[in-house]
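Chemist: Following are the structures in question.
FYI, it's all coordinate maths here, none of it is from the lab. These figures come from a predicted structure and were not determined experimentally. Cβ atoms are built from the backbone, for glycine too; each structure is taken alone.
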Structure P
Amino acid sequence: MMHTEEGFIPVTGGNVYYRKTGDGPGIPLLVLHGGPGGMSRESDPIRELGNDRPVIHYDQLGCGNSDRPEDLSLWTVERYVEELGQVRDALGLEEVHILGHSWGTMLAAAYLLTKPTGVKSVIFSSPCLNSRMWERDQREYLKDLPKESQEIIERCERDETTDSPEYHKAMIEFYERHVCRLLPWPQELLANMARSNKSIYGFMWGASEFTVTGTLQDFDVTDRLNEIDIPSLFTCGRYDEATPKTTKYYASLAPNSEFHVFENSAHMPGVEEPQAFANIMREFLNQQPR
């Protein structure tokens, strides 16, 4: 059984929860969870890599087991970037690999563009690096849903009734195609989604995956990906919200990148293909200087 350490770290606005798994000899891996408003998963297969290197998860402020202040001024990319640096400092991560998933890739990119020292590689898992491209891709997927579901989603978004049961039912169809294709969904995934901070999601993103109205609506780092010259791995699922076409495009903009598609996954390869996901991450990280 691998050694596990848990605790809390003071950051701007409150305290964040962290969990460190393993004490392998390699450079530690720091994991940035998705959302915004999501949380880390206790059963994340990435924890298997603890024999190779310490694997650190943390719940961003307002999320999961961390403090949940209600100050809207805290929910900015800039403060989350500052928080990431504070987590690194508190845990003494002078050298580190970073893995971001979904919204965590936005955070990873924004952090790397501040030119921090000591980051040896980065993994963009199911990336969103241009909000409008993400919105466009989801709109294309929406066309594949049954006509009735399309009409419900469009009407509820127009009427601002996205908390209605019919909207929720229509969205489940979308989620089962493009978020997680395992049926039924694992209990942990359902529980974590129920605990997600919907206020942060709504403030930073919007009402749904299809329409970006929050503070992230103009997020776009595509014209600066050429500045991320450390080894980078871009991955997605074949049916991912982060489409293979768009993910491959992002990878083409980074000068030292690799690209991989998980053929039997949507947006959650770590849930849908956990062993394959862990294997690809281990292979990439073990190629880097330890």
Structure Q
Amino acid sequence: MHDPASYVVVIGAANMDIAGKAGGALVAHDSNLGTVRMSYGGVGRNIAHNLALLGCEVHLVAPFGEDALADELTRGCLDAGIHMEHSFRVNGAATSTYLYIMDADGEMQVAINDMDIVSQITRERIEERLDLIQGAQVCVVDANLEPEVLSWICDHVSVPIFSDPISCAKAPRLQGVIGRLHSLKPNHIEAEFLTGCAEPEDAARKLLETGLERAFVSHGAKGLVCAQGDVVVRLGRAPGTVANATGAGDAMMAGLIWAHLEGMELVDAGRAGLAAAAICIESDQTVSPAMSAAALVERMGGIK
């Protein structure tokens, strides 16, 4: 069991998510019957929320606008058990918002993000919080951060740094710092983009050549490739019914971090990540209220 006095710092985006899910076959260029829901999101915030549900103490460093969405989002973070004293407001700015459309199976088809505010996570703001970060067991950075900020963090933070490329559009921001990270969790498309290797196992090996400690390459229904040193292992996906696939990657990252705090070896860490993702996709919410350390351990046993 990890030290209860330890904590994790997550630096990244906190969004208000607006999700539309089609009731039937999604028809382009037309109005579709379905459901629309608002929820709290953002890669950094989602990871922090999942970690809090897993029993971790977690501090979020994220920018918030000067609007009603910021008030609601802050309340949601506090209610989730996330420490918010190191997040900040940006005068005159709009809170980060993510709008996405899913098909009837819960798979995201198109999305628009309005996340300019994340550029307000500057080197100066990180430097002001450096003592907090250096006291953590893990620092998590999402690839929404500007490349120069990511580089500064990797140059000045000595605790293990975990990151997620988020998308092929954001992945290049990590290109110059991969070797200074502890763990990277790309999906197979992002991994190919970063390495030029189409096979996830080859991509994982290529990522390790940078000096990266651990690589976890998710491959959808084909499971997860876990790599460290000379070990490259593919684990099968945990069984489950998809209600909403959005947020599964953030849950997986939280599972990997939780496993690191628990001192787990590579394969068990991969199982924890897969179990967290499985719990997530069974909920219609971006972060599943069913997430817990006990649920994670139970689901890990069925992953080979």
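Chemist: Name the one structure among P, Q that FRET efficiency 1/(1 + (r/R0)^6) of positions 24 and 232 (r between Cβ atoms, R0 = 25 Å, to 0.05) of 0.05 was derived from.
Modeler: Derived from the structure labelled Q.
Chemist: While we're on this one: When mean count of other Cβ atoms within 10 Å over residues 144-151 is computed for each of P, Q, which one produces 13.1?
Modeler: So the calculation was done on P.
Chemist: Ranked on FRET efficiency 1/(1 + (r/R0)^6) of positions 112 and 224 (r between Cβ atoms, R0 = 30 Å, to 0.05), which label among P, Q comes first with the largest value? Each step should come with its number before you reach the end.
Modeler: Working: P: 1.00; Q: 0.55.
Between P, Q, the highest calculated value is found for P.
Chemist: Out of P, Q, which one gives 3, 15, 20, 19, 18, 16, 8, 1 for P(r) over Cα pairs in 5 Å bins from 0, in percent, for residues 48-119 alone as computed from the coordinates?
Modeler: Clearly, the read-out refers to Q.
Chemist: I would also like to ask the following. Out of P, Q, which one gives 19 for relative contact order in percent (Cα under 8 Å, 6 or more apart) as computed from the coordinates?
Modeler: Computed on structure P.
Chemist: Suppose FRET efficiency 1/(1 + (r/R0)^6) of positions 8 and 32 (r between Cβ atoms, R0 = 25 Å, to 0.05) works out to 0.05; of P, Q, which structure was it derived from?
Modeler: Answer for the origin of the read-out: Q.
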